[in-house]
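Computed from the coordinates by the stated procedures, all read-outs in this text should not be read as laboratory data. Source: prediction; values computed, not measured. Cβ atoms are built from the backbone, for glycine too; each structure is taken alone.
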Structure I
């Protein structure tokens, strides 16, 4: 959804003083809504002016509604299905539309089999899968999908929002928002464990393309790749478990 407040008003001028009805750079800079300018050459200047009038013709409430409706669906699934279904379960990580659990049970796939048609999208499972799951609810809204398609998640480390890693049967999947894929491909579970247990902030060097005044160049950055400090949650003394800010145990 476009945020119209981010629209800018740019004037390209080739003269200092006014020429007829065309304002020159001198008058544009003198305007109260003047923001900044960029000089491209002796005869070309881009002047940015702040917007003095905005027409809110976009449904800006839509993003808020989508996030809140998603929360009701996620909470309903978590509290009214998973918590009631499994007596011993621990929520490890959640995002807008995903949940990662540690479930203590003998056979999770057998446990949920009677409820597949009500809660789960199994369309990505192989036709002859070992669980004997039928293909159901393909791409239907409100149904949950096993992203690993039956592959067992053996280990999980979550540091903060959109920064986690887990081991499957034959590979490691690492996620770190804002970090180039060529860097995350080299990250291991030990990288995440080291950050978590040793309280380390790990920096990584990466390259990116940047454009200033339409001149494209390569820039080398040294960014935080992994960090143990989750500012969106209260970290308990064991440095593993967290509580939401405002939790009654923090009062």
Structure II
């Protein structure tokens, strides 16, 4: 099935409340299948997870510093994730973004079938967002994610399924409890600090404001030729439901 041109130029934004990591996976898996079949447009899911440690496909077990039992006693779930990268933590105060995009060319979309470029573009979205608050975010060669002088502020781990459909994504620390990272070697990088916007700024920014800047920069970097119509979706029915509300044109 091929999407009509007006839908092919749409980006749907879904904002979810705090949902378990497994719930986020279920949503993404359903969307990936539907995007591959051309039933839905590109989507970006923004949410927050309860305390969870996730291990990527390339995780080193030595980077998990507590046993599963110890994590469970702390109220932290342990999950095997089907993404790239090593071990990371998700929890309250963190903005997690899961883009489900078709990277293939078509319907005005450029050819984005380059995983390294995709990762660099995601980093660029986060770097541009940090700049809106006067924070200098940087890339570090060989270390995917976004860094500041005080440490790593955003982690990235993605999956690209058959048909060049993306899932998983990024996690930006806003008011995250950084002590939670003591249970792991974040992203397998020993001796590297983590930080948050709350640590980097005199006062933490409003989460909704951060979401708005993420959406703006995401649409600017990933929009097809002619721009995206950015639609707010996922109302009372939740992120698993189709829907639409306000929309705007983004270049």
Q. If relative contact order in percent (Cα under 8 Å, 6 or more apart) comes out at 9 when worked out from the coordinates, which of I, II was used?
A. I
Q | Computed 13.2 for mean count of other Cβ atoms within 10 Å over residues 75-82 - originating structure among I, II | A | I
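If distance in nm of label points 7 Å out along Cα→Cβ at positions 19 and 115 is calculated from each of I, II, which structure is the one that comes out at 7.2? Don't jump to the answer; show the numbers that get you there.
Working: I: 7.2; II: 2.6.
It was calculated from structure I.
State the single structure among I, II that was used to calculate mean count of other Cβ atoms within 10 Å over residues 11-18, giving 18.9. Spell out each step's value before the answer.
Numbers: I: 13.4; II: 18.9.
Working through the options, I get structure II.
With FRET efficiency 1/(1 + (r/R0)^6) of positions 59 and 187 (r between Cβ atoms, R0 = 41 Å, to 0.05) coming out at 0.60, pick the structure among I, II it was computed from. Before the final figure, lay out each step's value.
Details: I: 0.60; II: 1.00.
The structure behind it is I.
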Q.
So if we calculate Kirkwood radius over Cα pairs in Å, for residues 83-146 alone for every structure here (I, II), which label has the highest result?
A. II
**Q.** Ranking I, II by FRET efficiency 1/(1 + (r/R0)^6) of positions 27 and 227 (r between Cβ atoms, R0 = 25 Å, to 0.05), the structure that comes out highest
**A.** II
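One of I, II was used to compute Rg and Dmax of the Cα atoms in Å, for residues 131-178 alone, and the result was 13.7, 39. Which label is that? Before the final figure, lay out each step's value.
Details: I: 13.7, 39; II: 13.1, 39.
Derived from I, not from the others.
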Q) Which structure, out of I, II, was helix-only ellipticity at 222 nm (-39500 (n - 2.57) for each DSSP H run of 4 or more, over all residues; to 500) calculated from, if the result is -4500? A) I
Q | Highest-scoring label, criterion being mean projected area of the Cα convex hull in nm², among I, II | A | I
